[in-house]
Structure 1
Amino acid sequence: MFRTVKCLSSIKKGDVLTFNTISEVWELATDLSTSIGVASEDAFMDQDDNSRYLVAMSVDGPVSAKASRDIPNQGGRLNVENGAVYVDNDANHTEIICPNFIDTAQRKAGELITIVIR
């Protein structure tokens, strides 16, 4: 499922986002202390209001998110830093980074990878 939301103009496809209650826009997430979503595309200017940007944001299920670090082939528990994801098997939540496809090169920082948000 996705929603179109107000966001920063700098948001790119795969960025992990969280809601800023002060500015009331979605911006890069720094951790998992609040709900997250993932930008399904780059931010675009609102045609009805040139002063704001919008983005389609996925909020559950399998989505493509940007990796902040190299990702092991087995995947693991998801954590967030700088608007991207990494494996942290000590994390205490249900979000995961999916295992890699068979015979595929290891996933590198900056690439889009499959995660599952619940």
Structure 2
Amino acid sequence: MEVIKIYDSAYAREVFRSMDEEALRSLADALEIDKNYDAADIPDANGADYEDFLWEELLAAGIEDVRLDSSMRSFFVVSERSDDKAKDVYVSADWPSAETFAKRLLNRPV
């Protein structure tokens, strides 16, 4: 398991598109979607608009420091290694949520 910091939004989007439902739920929790929006303002998690909504929230959260550069974004990617192959399984805008997700994967039953 590895967590790396990246600055490439296109790469982050690629990882985001490959995330499973558990990873998307973890990301929504990390972004505090339920705390920041009324339930009526959040698209249905099974609907077509939800992925775009979550991606836009991730992009906004990834902004480093608008005073320095409003277009600089950073993300944390969790990569899982097995049989000498790495698979990116999670992307977040913060280290703690990426680390938590990685630890959860390490502790899951085999």
Structure 3
Amino acid sequence: MSWLAIAGTIGGYILFLAVTAVIALRYITGAAEPRTAASMGVVVGAIGAGATTLGVHPTVVVAAALLGDLGVVKTVGAHPWLRSLGVVTIHMVVSVLVGTVGFGLLALAANAPV
């Protein structure tokens, strides 16, 4: 596997997480904060890609990603704790829902008759 393919996959994952972070921030705070959303995407993407590569148990990876997400929203976004927890919760829910629908559509497209 080439380094370009790996970098593209991780870059796409970070972009996906940043977009879902924008949705979560707009829903909770009412404003899209590009710096906070980009930071959330990079931190969660780095934790996910790095820990998965090292073979860390998925439960630990999810816990670390949620804590990293919370830390970014709290420090970069400078939000109070309750609002930060709301943003992280919505970010997690939106990421799972959009990811599930996206992969479902990809599976349908891959199995479509020619």
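Structural remarks
- For distance in nm of label points 7 Å out along Cα→Cβ at positions 2 and 82 computed as 2.5, the structure of 1, 2, 3 it came from: 1
- Label whose coordinates, when helix-only ellipticity at 222 nm (-39500 (n - 2.57) for each DSSP H run of 4 or more, over all residues; to 500) is calculated, return -13500 (choices 1, 2, 3): 2
- Parent structure of the calculated result 95, given that volume of the Cα convex hull per residue in Å³ is the read-out and 1, 2, 3 the choices: 1
Values in this text are rule-based calculations from the coordinates and carry no lab data. Treat the numbers as computed from the prediction; the structure is a model and nothing was measured. Cβ atoms are built from the backbone, for glycine too; each structure is taken alone.
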